[in-house]
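In structure tokens below, several structures.
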Structure P
Amino acid sequence: MKKIRVTVPEDIWRMMKNDIEEFGINNNKLCNYILNELKYNKSFDVDKLLETLGRPLKKIIQFDLNVSNKEIYYDILRENDVDVEAEYFRELFSLYCSKFKYQRELFIFRDKVKQIVDAVKEKKKIKIKYIGEVITIEPYFIKREEQGDENFLFAYNEGEKSYDNYKLKELEIVSILDEKIKGKDKKYIENVRKNFDPFLANGNIVKVRLTKEGESLLKSFTNYRPKLIKKDGNTYYFEASNENAKLYFRQFSKEVEILEPVLLRKEIKNEYLEVLELYK
């Protein structure tokens, strides 16, 4: 038996791992299927399978060139040996869409990311505007949760004197300050980096009871799924902040019952009572 060992980027590994779980197949079956189907043709067009059901749906993208692109537009076409403009743009848009969502976000906000990265390297504080509030932070790193698709800036909030995560797309950089970062709990910061949790659960345990349907949904809903600590029958124990638990388990409706913490259970109960009032 020939054993294949290959090193891949972490994101590829996680995507394949998620597919194994969500599609109910094992690692060997997925890897061998990919090899068997793509060994002589490293591309596939699954949309062709559906063409017999009718003409594939297509949409038109229309936009105006900005001033800087308009000035060099024909130079761009010439340098790229473009014969058919539409085909050239299809390739550009396909390249963009082939990236993971979190990569597209980094691409769109590249200028903002560069400012943050430079500030981290130079150990400078940043003044940002976040959800309408201007705050001063000490930035440490940008990262995403392993099963999520959003980027977060982990930083120390001077005003609140707390470590927090800020969604990259929602923060606005007001200014880079000359004031240097003195450094806080380096051990804690490194631990957060290695075991990143955008909600900073910090050991909070959420106990839930799932129905059979709920157990199936647990495999399907991978975005921001809390870390499973243990399972006892249909009772599950997750490490998660209360906010993460509310965000994640709202998708389950009646297929989940929050048991602990008691405060979280009361909050969920009150939410459902408010929803019930809307439907009376």
Structure Q
Amino acid sequence: MDEFERAKRDDHAKRKPRPCGFTLHVAKGCSGGCLYCYVDSPPKPASLSPKALVYALTLNPYFEPGKSFVAVGSVCEPLDYPDYTSKLLEELLKLGNPIQISTKEVNYDLVGILRKVDTLVSMCIALDDICRKFEPKRPPPSERLEFCKEVGGGVFLRPILPMIGIEEYKKSIDRIAEFTDRLILGNLRLTKTVKKKLGISSLPKKYYERKKILEEYAKKEYGLTVFRSACCSNALKHSVPCWNECWKKGFCVRCKNECFRISSSL
């Protein structure tokens, strides 16, 4: 079957968007071995070429060229496939949509293309010795932070882990503030697999208060823009209203993008 005929049947041509936008899967599965991750299947690279994958996306009846948010990096590590990911971003940029990519990897060959999109550099904590225990196969946060600065990205501090003390997370923010002015805090998704890997059965009662404490610390001590949702970072990068309309849902942090003002003027 012709590749573009297969693209018509691909799930990217049918799936409804998530709050962060349309997720594009460079692969499904990951060999990173992060202890907190709910993705535990071996990676299976996309069967479509970058051009065909983008074609599938444009066939999606929910997708709007030039407007819909696109997120690359869900259920895989996109920089494990640098050539594919680079070509995919090039094809996506032709559509003019706000694009976001999330990665735990470092690849300076991709700096040029990553500067053109909203690049989020992810880590569970920005302290090398602690992070190594949970993300053993990925570069240390110290290297990721340098890379984040080079691509003009933000840090996705996720997930906030209940077994790591709040003071350690504050030290992480101290480090992060040296490399970026944008931060997103993410929760732990506690599936059966994650419970088993981490050896916990539930989240502490005051788990969600941690994000509030860290958000206030980052704002007060360093003036960081702390987003409560990844889509807000994508909106700021591209100076467009948030796809998820977070300003209507209590997630808006009144950043300099002022989505509520942009929206009212359109």
Determine which structure produced the value 0.50 for FRET efficiency 1/(1 + (r/R0)^6) of positions 78 and 118 (r between Cβ atoms, R0 = 35 Å, to 0.05), calculated from the coordinates; the candidates are P, Q.
P
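Identify the structure, out of P, Q, from whose coordinates helix-only ellipticity at 222 nm (-39500 (n - 2.57) for each DSSP H run of 4 or more, over all residues; to 500) was calculated to give -10500. Display every interim value, and only then the final one.
Numbers: P: -12500; Q: -10500.
Computed on structure Q.
Among the shown structures P, Q, from which was the value 3.5 of mean projected area of the Cα convex hull in nm², for residues 110-149 alone calculated?
Values: P: 3.5; Q: 2.9.
Considering all the candidates, the number was obtained from P.
One of P, Q was used to compute FRET efficiency 1/(1 + (r/R0)^6) of positions 30 and 86 (r between Cβ atoms, R0 = 35 Å, to 0.05), and the answer was 0.45. Which one was it?
Source structure for this number: P.
Once FRET efficiency 1/(1 + (r/R0)^6) of positions 54 and 70 (r between Cβ atoms, R0 = 25 Å, to 0.05) is calculated for all of P, Q, which comes out largest?
Numbers: P: 0.05; Q: 1.00.
Between P, Q, the highest calculated value is found for Q.
When Cα Rg over 2.2 N^0.38 Å, for residues 14-141 alone is calculated for each of the structures P, Q, which structure yields the highest value?
Values: P: 1.58; Q: 1.06.
Result for Cα Rg over 2.2 N^0.38 Å, for residues 14-141 alone over P, Q: largest is P.
Which one of P, Q has relative contact order in percent (Cα under 8 Å, 6 or more apart), as calculated from the coordinates, equal to 12? Walk me through the numbers on the way to the answer.
Working: P: 12; Q: 16.
This value belongs to structure P.
I have 18.2, 58 for Rg and Dmax of the Cα atoms in Å, calculated from one of the structures P, Q. Which structure is it?
Working: P: 23.8, 66; Q: 18.2, 58.
Considering all the candidates, the number was obtained from Q.
We did not get these values from a lab; they are worked out from the coordinates using the rules stated. Please read all numbers here as calculations on a predicted model, not as lab measurements. Cβ atoms are built from the backbone, for glycine too; each structure is taken alone.
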